[in-house]
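Each structure below appears as structure tokens.
Read the figures in this text as sums done on the coordinates, not as results from a lab. The model shown is predicted, which means the values in this text are computed figures rather than measured ones. Cβ atoms are built from the backbone, for glycine too; each structure is taken alone.
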Structure I
Amino acid sequence: MNYEHITSDDQLVEFCHRIRHVQQLGFDTEFVSEHTFQPQLCLIQVTAADELALIDPTVVKNTKPFWELLTKPGLETIVHAGREELLFCLRTIGKSPWQIFDLQIAAGLVGLEYPAAYGNLISRMLQKKLPKGETRTDWRRRPLTDSQLEYALQDVIYLQQLRDALHDQLSAANRLPWLTAEMGRWQEGVAAYEKRENWRRVSGVSGLSARSLAVVREIWRWRQKEAQRRDTLPKRVLRDDLIVELSRRQMANPKKIQAVRGMQRRDLERQIPQLAQAIHRAVSLPESELPSRGTRSNHKQLTTIGQFMHTALNSICRTANVSPSLVGTAQDVRDLIAYYLQLNDSPKDAPTLAQGWRAEVVGKQLEELMTGRLTIRVRDPLAGDPLVFETTPGQ
């Protein structure tokens, strides 16, 4: 394959200037996320019109010209499962690409597997196979071999073909507006997640008191700052189980903290005064500033009806030729039920399945099932989709 290997700032500026008039650009990245606070960007593969390029960010000091190019009005950026690609853009320049076409999401909107692997999409839609020879490559190492570079290019050379094929299917089904709405929702969700304090994802926090959750939150905040300072993974600074144990004990005494099994590491011993301060802040908070415990619904109806409705959602989606796992989860179904039944712990705003194209595809039918205007029965137990929906007589 003919491609440009970009290894200097000047080369990158010239490349971005040369392709500035294209209407579509596809790209992918190679990165390593097992060692540093943020993933290490190791390679950017780009396809634009007849251009193929590999940008090496380990030697290109300023990649901003590339990310800024993606924000050019009118440019469509093609990616596959592009969450990390979007995050690299947001972290570098604080802005999103002007318009994104994510192949994985587009595939789900026309009834293909979601989330679909890139190789599976190529095999199914283009009848081609990707090579697998470099799947264990450490992309941080230099120099990269010719085979590694060409392997990386395989991730972008089919982006345009897949985009065109999926675009045609979406257009034929009048679902291009669905993709536009979904991409906007997806980008907002990724950007919000990046900014959110995700301390509730600490393993083992369920069942903790509000005061203990406050301790978890303060220690989590300290751990994030310390991990960022060291440029390492947060769990290498302090394990989740130790955060939970310290939060249960709620002890701000340095000697008692040091006595907790697992806290005897030399690097941790140096941090005990800061941990003690974090715990002290949490135990000193007034009740009004404690985090909520995130109560789960105790309505037995939600479990029973939710299981039934989730089965119905899957059947509706298969009939509508859209991937059920893209439409909604079992929790989304329970949120919809709680919303329509106006339970005390129901969502205040319209839930996911009651908004946009999801309401059109499944939300209205699920509501009709709950109100009895629609029924469901087994039509053919041996059929690929054995269930049938029928309007209730007299409705």
Structure II
Amino acid sequence: MAVKTRIQWVIFCMLMLVPLTASAINWPQSPAIEAKSWALVDARSGQVLASHNETIELPPASLTKMMTLYLTFQDIKLGRLDLDEHIAVSKKAWKIGGSTMFLEPRMKPTVRETLHGISTLSGNDACIAMAEHIAGSEEAFVVRMNETAKKLGLLHTHFMNATGFPAEGHHSSAIDMAHLGAALWRDFPEQYKLVSEKSYTFDRRTQWNRNRLLWSMPESDGIKTGHTDEAGYCLVASAERDNTRFVSAVFGAESDKARQQQSRTLLLYGFRNFVTLRPAEREIRRQVEVFEGESEHVWLKPSAPVWVTAPKGNEKSVAFRLRYDSPLKAPIKQGDKIGTIEAVVRDGSGEQILTSVSMQAARNIEQASWLGRQWDGARLWWRNKGEENPAPSE
């Protein structure tokens, strides 16, 4: 069997890696959740910590409104919407029915007021009014919803409307809605505060947020409830302690009380069993060998901030493993994606990859002269020859 190349051995020793054939570590036992499907993710790392039937496509009911909020927050961030500009209320919005903020065509609510109507009051009329204001029609807005779902990697989601009204082809999954909830918090931290609002008064009528977890769990600060006869009772909830934020998604619970209890159980399971770590970049970046370049080495750094969720008690067992295709040859441009770094945790029973982040070149490496390239070509040939004919062991 051929020995590893010198580069691989150096990386292996630097990272103090464990064998790839090791079995998985002892992962905390998932709680018993009474719902059709559910998932728990860390909002910072994106890791899925526990789940059941998480990719099954089910009607999301008013959880759909998280995407309506996402697109609205996005346009505010881009300067396309002003919180104080006024919105027209169409007959379609007025007549939609279901949960509403009681808009009428005579009214001209602001974007700010309509956002409260979507988030806190779960107003179907507010969703349609906002969709028409942003895109000209609900149908055009739905196109944007589906395009954004793809960009966010929501693989089991397709929208037919901006409200969550039952419709053929309108579906999502627990894992997708959990990731969407995390994206709302990550991408729009200021606007996200809206989803923790317990009540809102519009046109002298006060309504209360249906997310009862906001009252029963101090750490909870959102996000959205949903309910139809077909969907059952659904809830995407978020909570934070210290530097750890979890988002849970529960689909198809039997009652309002049940979705609250099951969500609370999931979030407490997360806080009890896991911790979120933020390693410094210096712990992750690596210097690797370059051939046929003006420099013999290049530093690789993570292409995005690295967060790692580890089972409590295993924090000090997290190591980082670099994977890239070698030999690495110039020219290399700053920012070029080169391999990935894997966060690995290990205990007495084995190891488990927690997450991986792509790595990128920290600077340009220009191609060497013709003579330099020939010299490196000879070095590579000699190295490969050594692999084919390893020296006998003593």
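Observations
- Computed 20.1 for mean count of other Cβ atoms within 10 Å over residues 69-76 - originating structure among I, II: II
- Structure responsible for 0.40, with FRET efficiency 1/(1 + (r/R0)^6) of positions 253 and 277 (r between Cβ atoms, R0 = 30 Å, to 0.05) calculated and labels I, II on offer: II
- Test item: relative contact order in percent (Cα under 8 Å, 6 or more apart) calculated as 19, pick one of I, II: II
- Among I, II, structure where semi-axes √(5λ) of the Cα gyration tensor in Å as derived comes to 38, 38, 17: I
- Computed 1.5 for distance in nm of label points 7 Å out along Cα→Cβ at positions 45 and 341 - originating structure among I, II: II
- Structures I, II were shown, and distance in nm of label points 7 Å out along Cα→Cβ at positions 149 and 181 at 4.6 was computed from I.
- Test item: distance in nm of label points 7 Å out along Cα→Cβ at positions 165 and 317 calculated as 5.3, pick one of I, II: II
- Highest-scoring label, criterion being FRET efficiency 1/(1 + (r/R0)^6) of positions 269 and 301 (r between Cβ atoms, R0 = 41 Å, to 0.05), among I, II: II
- Label whose coordinates, when helix-only ellipticity at 222 nm (-39500 (n - 2.57) for each DSSP H run of 4 or more, over all residues; to 500) is calculated, return -9500 (choices I, II): II
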